[in-house]
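Participant: Pasting the structures here.
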Structure 1
Amino acid sequence: MILKISMEKLFIIGVVISKKKLTFCLISQDKILKTGEIANESSAISYSISQLLQEFDVSNDQILICAEHTGQFNYPLIYTCESEKYTLWLENPNRIKFYCTGLQQGKDYRLNSKQIAVYASRNVNKTTKYRQPDSELENLKKLHQELCMLEVDSDKMHSKLVEQKNYMSEDVFNDNAKRLIILLKGLHEAIKSVENEINRIFANNSFLAQQLELLTSIEGVDRKVALKMIVETDAFTRFDNCRQFCSHVGLAPVHALSKANQHLPIHINPKLDKGIKTLLNLAALSIVQKKDSELKDYYLRKVKEGKDEKVVINAVRVKLVARMFAVIKSNHKYQSIIR
């Protein structure tokens with residue numbers, strides 16, 4: 001939910017989150033009031049923020065805390081903000097990096113916290129208050145993250161098993177293969193266990209199960225893509241519309257920002273999220289290779305008109321996202337024109 005916040009008497013805290021500490025910068029009307037570090041523990045965060053409010057005579061509704069949405073290390077800050085009723089804005093790290101071109105993670109946390117605070121102050125009209133997902137959705141997100149990690153490890157092991165054969169003696173390869181097979185077996189069992197847990201969540205949660213059914217009714221959208229979309233959008237509550245999501249993951253075309261670059265073709269921002277883009281790209285490619293498909297007809301027509309193939313594929317990805325948001329909003333399965 002995007003909030004309307006007045007800049008008058010607004011105090012913004014930009015926060016860089018790491019495993020053990022938070023580095024913060026407090027600004028008001030583009031003036032730096034204080035910087036510092038806090039232990040990444042709920043009690044320490046709560047105490048330090050309350051001290052800042054007392055020092056500068058600030059009330060809870062005058063403060064906006066902005067940090068990067070980076071994962072589990074955010075939890076102590078999330079817990080504190082929910083407990084103390086502070087407005088917390090967790091922004092996509094790639095958006096901040098793209099806006100603040102000098103942002104260098106891991107180099108200078110104090111400078112980065114200042115840049116995050118400045119980003120928040122310049123984009124305060126886009127403030128999105130963070131809301132904790134329900135427990136089952138949060139569990140689904142963690143299981144999906146674990147599943148992706150296990151699948152990556154499994155693919156690496158399998159590739160190593162296949163590629164090693166031609167580069168070592170048979171005896172050495174056989175010894176290595178035995179160990180790799182044991183590891184692969186363990187990974188496959190772990191993957192199956194996680195998949196069973198994910199299936200259990202969908203079986204027990206009619207709301208999430210309905211979203212999965214609606215999304216997979218769209219051509220090109222399989223269970224893997226649907227699951228990723230549910231997780232990425234917090235069950236389609238994190239974004240108001242398709243356009244916001246496309247901007248978030250980097251599907252929105254980037255136009256030239258200066259006259260000197262206006263001759264360059266429209267391109268896709270390469271700095272934003274690549275995980276969902278990869279899955280959507282595979283879905284788009286599978287669609288344009290089908291015998292009968294609305295989107296294949298669209299793809300062929302645009303390419304025939306002289307459009308760049310990559311740009312058209314991206315347009316197909318955007319149309320897929322638009323259809324996903326549409327079926328969720330209408331609560332009806334997708335109906336193809338082609339019978």
Structure 2
Amino acid sequence: MLPLSSLKRGRRALVHALLQAAPLPHSTTGVTAADLLAASVPPDRAPPPAGLFVLCRSLEQANAALDAGADGVTLDFLELTGTGDALRALRARSVRPHVTLAPPRIRKPGEEKIDRYLAGLSPDAILVRGLGALHEGGTDGIARVGDFSLNVTNSITASEVLSHGLVAFTPSFDLDAGQLATLLTPAFAPFAEVVVHHPMPLFHMEHCVIAALLSEGRDHRSCGRPCDRHRVSLRDRAGLDHPVEADVGCRNTVFHASAQSAAHLVTTVRDRGVRRFRIELVRESVDDVARIVGAYRGLLEGRTSPHEVWRTLKAEGHYGVVKGSLRVVQA
């Protein structure tokens with residue numbers, strides 16, 4: 001309890017401090033937008049290898065993707081369990097695939113050991129998902145690919161992230177079709193890895209929905225880890241079930257129930273110089289993976305059209321494929 005007079009004194013002191021701080025000069029810069037654009041140049045090195053890459057959540061998905069024609073896979077095991085065994089199993093295939101490892105999307109102070117663990121597995125590449133990881137620099141010669149969460153939306157940000165040693169960047173999901181085409185100039189397009197199919201990650205949260213629904217515990221030490229035995233989805237008022245997945249830090253990610261497809265943009269971005277394409281999976285079965293990868297493999301090789309891709313995935317995959325944020329916006 002505080003007397004009213006003390007609260008009033010505190011309020012007057014706060015207002016006085018704000019008034020004193022208001023006239024203080026702040027440093028500015030003479031750099032203009034034109035200056036920034038002029039300094040935005042692509043790296044003076046060869047672009048990374050081309051191909052169709054598939055982000056997988058299990059070894060079964062990864063094997064199915066490679067069997068269906070993927071050029072490489074990214075292992076995004078949210079809880080990291082089995083990552084090393086999966087990497088070794090994939091390298092034991094008759095034809096060694098290109099394998100990228102993905103750390104959790106959110107990393108807090110004290111969790112740097114996760115990055116060291118993944119680098120210690122010596123993958124072909126590591127997915128960089130945050131500005132902190134980007135700033136920390138290289139990982140003992142392992143190639144690094146920037147994820148969409150670096151928010152590359154224009155040539156300025158593309159130049160900046162590539163100057164920090166990334167071999168490729170993923171355009172931000174905030175871009176629509178027209179903005180994506182503007183970003184992918186002939187100079188930067190060869191360094192882009194465009195996501196052509198994915199269930200959109202809607203949001204991340206510290207609250208663990210899985211533990212709250214299926215246990216009486218308060219955290220990972222007392223919840224009994226129901227996430228190891230159960231799958232949880234959030235059903236919205238339209239009847240769509242949005243998957244909820246937990247990472248190694250017990251943080252939850254909610255993915256959209258329906259995948260977004262950029263099949264209609266593949267020809268456009270290829271004509272602009274894009275050479276790398278990515279499919280992202282969440283809970284797709286082995287059969288679903290084969291259909292999805294096969295459909296986009298056919299599209300890249302000119303054997304199918306975007307409409308055939310959408311029709312095939314709708315009819316056989318039993319989930320809606322939508323254009324989402326990559327729609328063509330009419331002026």
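Values in this text are rule-based calculations from the coordinates and carry no lab data. Quantities reported herein were computed from a predicted structural model and do not represent experimental measurements. Cβ atoms are built from the backbone, for glycine too; each structure is taken alone.
Participant: Matching task: -18000 is the computed value of helix-only ellipticity at 222 nm (-39500 (n - 2.57) for each DSSP H run of 4 or more, over all residues; to 500). Pick the structure from 1, 2. Present the calculation step by step, with values, prior to reporting the outcome.
Facilitator: On the way: 1: -18000; 2: -9500.
Derived from the structure labelled 1.
Participant: Thinking of 1, 2, which structure, once distance in nm of label points 7 Å out along Cα→Cβ at positions 199 and 247 is computed, gives back 1.7?
Facilitator: Among 1, 2, the structure yielding 1.7 for distance in nm of label points 7 Å out along Cα→Cβ at positions 199 and 247 is 2.
Participant: Same structure again: When you work out distance in nm of label points 7 Å out along Cα→Cβ at positions 55 and 207 for each of the structures 1, 2, which one comes out largest?
Facilitator: Numbers: 1: 4.0; 2: 2.5.
The maximum falls on structure 1.
Participant: Upon calculation of mean projected area of the Cα convex hull in nm² from the atomic coordinates, which of the structures 1, 2 produces 24.1?
Facilitator: Answer for the origin of the read-out: 2.
Participant: Given a value of 19 for relative contact order in percent (Cα under 8 Å, 6 or more apart), point me to the structure among 1, 2 it was derived from.
Facilitator: Numbers: 1: 14; 2: 19.
Of the structures listed, the value fits 2.
Participant: Now, a different point. Quick check on the output: 23.2, 74 is Rg and Dmax of the Cα atoms in Å, for residues 31-222 alone, derived from one of 1, 2. Which one produced it?
Facilitator: Value 23.2, 74 for Rg and Dmax of the Cα atoms in Å, for residues 31-222 alone corresponds to 1 out of 1, 2.
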